[in-house]
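**Student:** What follows are several structures.
What follows draws every value from the coordinates through simple rules; no lab data is involved. Treat the numbers as computed from the prediction; the structure is a model and nothing was measured. Cβ atoms are built from the backbone, for glycine too; each structure is taken alone.
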Structure I
Amino acid sequence: MTKTSLKYKKELAARLAGVGVGRVKFDPSKLELISDAVTRRDIERLIRSGAIIILPKKGVSRARARERPKRRGPGSRKGGKYSKLPRKRRWINKIRALRRELRAMKERGWLDAKTYRELYRGLSKFNSVAHLRSFVKREILKQEV
């Protein structure tokens, strides 16, 4: 048999296996069997027996992509200023931190019950825990000294 008949058989095997011609390889020791094959059934039989080898699909490895750090800079963020951390969530976080700090100050003995209550009521005036601390040190603790 000629080389062109093997080319046709390779194309036929590719069609039968549902793959590209590049993934079809012939076992060099069984070329005689392959050249004798005439029908589609013969080719199918040769694929099953291993005379015609269908190579596995090649893929692009994602390993390097997984190693790369996630990009979370301002350029990769979509949405407005408060879409990532809404105003309400920021308020909740701030007020909880202030309440925690106020409670700790009361437990340390810096504040009496009355002052604690007054400050608790007006907690929304403070921007941060540091602001609250500086106010307490400046205003309340000075009065006691």
Structure II
Amino acid sequence: MVYADSSVLISLVMRDSNSDSATAMMVEGGRKLVFSKLLELEVGNAIRLAVGMGRMNEVEGMSSQRRMESFRSSGTWLEVELDWLRVFGRAMGLSRGHSSVMKSRSLDILHVASAMEIGAKTFWSFDDRQRQLAEAVGLRINP
């Protein structure tokens, strides 16, 4: 099971500088990606924010939303329910153990804690600090 953070999922549903890499990772990885309420919030909000900021128009935003729903309904993105008390507990430990050195942001920590909570072995992200944290806790990361 692969935990892909929002940077990867956003690149799959919205065209950006990482879209080709995200698509290649999906094709080469051949595995289902985890999809949680946190990711649903972040991906959906990124679409709405892009429309609101004029980076895409309403039609493009609706198309991105449909792509997200297509990934979900096809089972490409495997929906998981997380125990948020446990995720936040892990996140607090990660923060205490790594943030002063790695300068991790809260949402980055929550993504890594979520991956750990569901037992993912692989973590995909385009964010260098997040990848560094994931690797520090033993998750395989994308190149």
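**Student:** One of I, II was used to compute helix-only ellipticity at 222 nm (-39500 (n - 2.57) for each DSSP H run of 4 or more, over all residues; to 500), and the result was -15500. Which label is that?
**Tutor:** Only one of I, II returns -15500 for helix-only ellipticity at 222 nm (-39500 (n - 2.57) for each DSSP H run of 4 or more, over all residues; to 500), namely I.
**Student:** Right, something else. Quick check for you: by relative contact order in percent (Cα under 8 Å, 6 or more apart), which of I, II is greatest?
**Tutor:** If we compare relative contact order in percent (Cα under 8 Å, 6 or more apart) over I, II, the biggest value is for II.
**Student:** Work out which structure the value 84, 14, 12 belongs to, where semi-axes √(5λ) of the Cα gyration tensor in Å was derived from one of I, II.
**Tutor:** Values: I: 84, 14, 12; II: 25, 16, 15.
Derived from the structure labelled I.
**Student:** For which of the structures I, II does the calculation of Cα extents along the principal axes in Å, for residues 11-58 alone return 34, 25, 13?
**Tutor:** Numbers: I: 30, 21, 15; II: 34, 25, 13.
It was calculated from structure II.
**Student:** Here distance in nm of label points 7 Å out along Cα→Cβ at positions 35 and 67 was calculated and came to 4.8; which of the structures I, II was it taken from?
**Tutor:** The read-out comes from structure I.
**Student:** Computing distance in nm of label points 7 Å out along Cα→Cβ at positions 27 and 51 for each of I, II, which one ends up highest?
**Tutor:** Between I, II, the highest calculated value is found for II.
**Student:** For which of the structures I, II does the calculation of log10 I(q)/I(0) by the Debye sum over Cα atoms at q = 0.17, 0.26, 0.29, 0.35 Å⁻¹, for residues 43-82 alone return -0.70, -0.89, -0.97, -1.09?
**Tutor:** The structure behind it is I.
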